[in-house]
1. Assign the value 16.5, calculated as mean count of other Cβ atoms within 10 Å over residues 32-39, to the correct structure from I, II.
2. Assuming 0.85 is FRET efficiency 1/(1 + (r/R0)^6) of positions 104 and 200 (r between Cβ atoms, R0 = 35 Å, to 0.05) as calculated from a single structure, say which of I, II it is.
3. Output the label of whichever structure in I, II has the greatest value of FRET efficiency 1/(1 + (r/R0)^6) of positions 120 and 192 (r between Cβ atoms, R0 = 25 Å, to 0.05).
4. Determine which structure produced the value 22.4 for mean count of other Cβ atoms within 10 Å over residues 112-119, calculated from the coordinates; the candidates are I, II.
5. Which structure, out of I, II, was helix-only ellipticity at 222 nm (-39500 (n - 2.57) for each DSSP H run of 4 or more, over all residues; to 500) derived from, given a value of -10500?
6. Out of I, II, which structure matches 22 when relative contact order in percent (Cα under 8 Å, 6 or more apart) is calculated?
7. Can you spot which of I, II the value 24.4, 73 was calculated from, given it is Rg and Dmax of the Cα atoms in Å?
8. On distance in nm of label points 7 Å out along Cα→Cβ at positions 24 and 208, which of the structures labelled I, II is highest?
Structure I
């Protein structure tokens with residue numbers, strides 16, 4: 001899920017920490033804050049019991065702190081516990097981080113030092129990064145690709161001993177997008193709703209009821225209608241979107257639509273056009289290939305898909321006033337675009 005150029009994956013790092021293996025330094029960086037927060041909490045839970053934290057957990061914030069104070073704290077000893085944990089949030093705001101080098105050459109064995117550097121990364125070429133990688137963990141969290149979100153959803157529910165139908169996982173992923181913190185929050189709502197259910201199985205109806213999705217009018221339903229080229233259903237949904245542009249803004253719809261047709265177009269270049277081959281080529285969940293992209297290839301040729309991508313780009317430009325002498329209503333742009341898609 002969370003890919004990085006070097007070092008452990010999110011899942012491997014979690015397993016290591018939960019097995020009791022703790023490193024003296026963790027530098028957690030990258031664009032996906034969910035993974036950073038989860039690893040921070042995982043290390044804290046493994047290192048200190050709740051009753052040990054009053055005297056053995058120290059929190060710093062990058063903009064308000066300096067490396068000298070952090071190093072001094074890191075060299076001290078725990079009180080009534082086996083370890084001390086120091087968490088540095090907003091590490092991207094720390095100044096003169098190169099002063100950490102001396103500590104990294106001989107870290108305090110009883111201290112676990114955690115740096116949380118969100119929305120960016122430490123230069124891997126620096127001496128500090130090299131030393132962290134040598135004595136501790138340099139972890140980079142990248143966003144989950146949209147096509148793999150259903151797998152993330154499935155795995156999260158599986159970790160809660162709950163099954164989810166493929167279409168329900170796709171609907172949830174499409175509706176929320178790759179903000180993992182929000183996605184997990186929505187999945188937790190579903191888990192709570194299923195507490196009394198036995199066996200526990202998440203269906204589309206359960207997702208719709210608990211996540212606040214309009215059952216008839218959403219991008220998942222639109223995509224399904226496009227896949228089947230159900231013209232009447234597509235235009236009914238598009239008409240609803242046009243009348244509710246605040247709830248379904250064009251600038252949210254167009255990127256989703258572009259991704260859908262881009263994947264159809266790319267699927268034509270797959271060396272193996274079976275469901276498994278297309279899924280592997282696109283880097284999407286096998287469900288998505290089976291339920292969406294392989295069937296859609298029967299409806300849209302490679303040439304038509306490419307023309308649709310051009311039309312979506314043009315609609316995006318027009319919605320922003322590019323090349324237009326006067327503004328065009330979003331509803332009119334939508335109807336024009338979908339008429340071209342379907343004919």
Structure II
């Protein structure tokens with residue numbers, strides 16, 4: 001399969017518009033139309049993850065699907081946050097599975113304080129996703145399967161692909177968390193500091209600069225999207241579904257995430273299936289060099305797509321229409337390419 005043809009299809013698609021709800025309408029329609037749409041069309045179920053943590057997932061099945069899409073959300077995100085994306089892709093004839101990672105969404109929380117974003121081992125995220133794909137999705141014998149992910153979900157998906165190469169047809173990763181932006185301190189220094197804090201009993205405390213969820217947070221202080229409407233619908237979701245709220249990350253989450261992604265960047269050929277990374281030019285949450293490095297270690301299969309996303313902040317799929325429509329077009333073109341080749 002010619003990967004250059006895939007790239008051409010993606011590049012061409014960026015000039016096309018996508019039929020989606022305009023962002024100006026979202027504050028009125030997200031909670032009254034899109035979330036109810038997902039809750040009525042999608043079923044949900046649980047399985048027992050590592051250490052018997054209940055892992056929630058939503059799924060929607062077609063009568064005669066062309067394949068399956070498995071989606072891995074980012075840190076602090078719930079499946080319901082992606083109600084708009086799933087609505088926009090509703091015409092694709094694919095079964096869809098979307099997981100709530102442990103410690104967030106409707107999955108089991110890991111600490112007495114459910115607002116803290118925590119994990120014991122980053123590999124547990126990968127174990128959970130592996131169970132969903134290998135034990136629930138793959139036995140159904142789909143003719144093609146796509147792994148989609150955002151941010152931390154992209155690191156988890158990458159870990160899955162490294163463990164289970166060539167089990168999926170292709171992957172598309174939005175702003176994958178391959179190297180966390182730790183500011184003036186590099187990852188080694190931040191990881192060392194987090195490890196030291198953990199040794200003195202602070203592993204479940206908030207990491208430096210992290211804090212509880214603030215329902216009064218303002219758009220002007222956010223660093224993930226330039227769309228005020230899409231920033232607002234996330235707040236609306238968490239204000240109406242308080243059980244989904246989650247705040248900053250713990251010391252141990254930081255330590256584990258840095259250790260895991262550092263090893264991931266050093267792994268050769270993580271991507272042995274065609275993989276596209278949608279790269280946000282103004283990302284303040286992850287360093288782009290990490291994406292470039294890991295993709296460069298799988299030169300035959302992985303490519304960075306940044307054309308059209310130069311002005312995007314971290315959440316490409318929650319950005320302004322001008323940016324987000326290009327991402328939707330790229331996703332559609334990517335999937336349709338594999339349907340015809």
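1. Details: I: 21.5; II: 16.5.
Label of the originating structure: II.
2. II
3. On the way: I: 0.15; II: 0.80.
When FRET efficiency 1/(1 + (r/R0)^6) of positions 120 and 192 (r between Cβ atoms, R0 = 25 Å, to 0.05) is calculated for I, II, structure II comes out on top.
4. Values: I: 22.4; II: 18.8.
This figure was derived from I.
5. On the way: I: -15500; II: -10500.
Going label by label, the one that fits is II.
6. On the way: I: 15; II: 22.
The read-out comes from structure II.
7. On the way: I: 24.4, 73; II: 18.7, 57.
It must be structure I, since only it matches.
8. Numbers: I: 5.8; II: 4.5.
That would be structure I.
All of the numbers you see were taken from the coordinates with simple rules; none came from a lab. Keep in mind it's a predicted model, so treat the numbers as computed, not measured. Cβ atoms are built from the backbone, for glycine too; each structure is taken alone.
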